[in-house]
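Right after this note come the structures.
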Structure 1
Amino acid sequence: MALQLTRPICVFDLETTGLQITKDRIVQIAIIKLFEDGQTQTLNELVNPQQSISDEIAAIHGITNEMVAQAPTFEQIAPKLIAFIGDSDLAGYNSNKFDIPVLSEELLRCNIDFDLGARHFVDVQNIFHKMEQRTLSAAYQFYCGKKIENAHNALYDTLATLEILQAQTERYPQLEKNIAGLSKFSSLTNQQNADFAGRLAFNEQQEICYNFGKHKGKTVQEVLKIEQGYYGWMLEADFPRQTKQILRQEMERIKNIASNQSIDDKLEALKNKFKKS
């Protein structure tokens, strides 16, 4: 096996009720957990999304409202899911843009603050697009010489993604075989996002900045000084829960710094007062 693992990696895929990260829900999650010794474990669950699956979406992935009516909700499978993933790194196809943000959104919706920050994320689609630029089916044919017989079924797509990742590391000698290197290569930019949706990012000073719109590139602290309502607008607007969580944490950090500075200023003023007296 060309992949070099220092801990397990979970290759996963989601089928959902749609493509809106903040509103649509998971209807199927499939994970293949690859261990350092090459052994694998599989988790495959249908999920009751607690909202309707449109006929248009059902025609794509084949999962109907009837099929998930008696399935557990995401909140019910979340403990098993977290235990299965453990401390693994994560990989998928278009996972950085979609699957990881959706998974994070579902967990936060259940009030589960699952730490994804210490993991590496490998996006097989980004590696493919940088190397060849094609679709998942074409990638499977190109790298593995096979056709996907059950496209848009999460388990089959996950298996194909794992096989493609392994084939990519064998085909391209310039690719690092370790997960940290693959994670860096499969990122579309060198900029480090602060949230999974890429609405917030770190600058060179590791300060959190807005990464979109009229304030792109400005720190949260800078924008607070020139447009105080921007923070409140983001919390009320249709942004992912995890983005709002990171933004709240940054605001708390800024407030604590300001509070400590105020206390220091008062102490300094008292010292000067006593010196004069």
Structure 2
Amino acid sequence: MNKCTLCPRECKIDRSISNGFCGTGNKIIISKIMLHMWEEPSISGTNGSGAIFFGGCPLKCVYCQNKEISHGGIGKEYTASELADAILDLQKRGAHNINLVTPTHFSEQIIEALSLIKNELKIPVVYNTSGYEKPEIIKKIADHVSVFLVDIKYFSPELSEKYSKCKDYYSYAKASFQRMLLAKPRCVFDENGIMTEGVILRHLVLPSCRLDSIAILEDISKDFDVSSFKLSLMSQYTPDFYDGEIKELKRRVTSFEYNSVVSRAIELGYDGYIQEKSSASSFFTPKFDK
């Protein structure tokens, strides 16, 4: 972290002195710890997913629903030992898994924390990421996690530049996705339907971007066995968290846009999860405070 290259930004900032592009230094920042009921059914189950929301983010999408923490860095400092204790507490509270939300920029400390409790932790660890990852970091963390819950947000470099200031998004996301599948080549579920190992590919359909969504599905289906992972197609985009000037981001996704992406996914043989239109509400977004 004294010349940080954990994410594809490779800002090379000494995070012991100042914040990297992610907005954080070398101290773990946690913004919320909760039993999260609104993830995919195989993640949240009936008891909830033990979600740990980390402050900061290497991607910083302009429409982010967690902007308070991804852009603002709201949260409390934790040591690796304190993080380990928080993980075990979630296990005691009945969480189906430990859900590490936006963990990339703290992956070194997360590995340290998980190593401290490897004999005590009995539930799966979920690596919940934006997809903007380096394959070598995924390879390093793969032995410490059970499930990859990964976004692939954009196919077009122009779109990823417009919304997240990174033209190279898809090349990194696809290469990292391949590394995830090499580590977790099949989906495994327990008797209650909770995923204990595997990969879930998430994609949020954005307003006016259905063709880009379909391009992702078509490209992934050409190079990967779609039966080896689950697809989660999300319709939950809401403009409640966007205050910029991009016109299309000021509205919700239409039924036509979302359903056309769902139809193409079915044609290509994907299996997984879809959302009801009512999911496009800030009601389902965790509340963060200082």
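Derivation of every value follows stated rules applied to the coordinates shown; laboratory data play no part. All values reported here derive from a predicted model rather than from experimental measurement. Cβ atoms are built from the backbone, for glycine too; each structure is taken alone.
Worth pointing out:
- FRET efficiency 1/(1 + (r/R0)^6) of positions 34 and 50 (r between Cβ atoms, R0 = 30 Å, to 0.05) from the coordinates reads 0.45; which among 1, 2: 1
- For mean projected area of the Cα convex hull in nm² computed as 19.0, the structure of 1, 2 it came from: 1
- Looking across 1, 2, the calculation of helix-only ellipticity at 222 nm (-39500 (n - 2.57) for each DSSP H run of 4 or more, over all residues; to 500) that yields -14000 traces back to 1.
- Answer label among 1, 2 for the case where FRET efficiency 1/(1 + (r/R0)^6) of positions 58 and 210 (r between Cβ atoms, R0 = 41 Å, to 0.05), calculated from the coordinates, equals 0.95: 2
- Given 0.55 for FRET efficiency 1/(1 + (r/R0)^6) of positions 98 and 250 (r between Cβ atoms, R0 = 25 Å, to 0.05), calculated: source structure among 1, 2: 1
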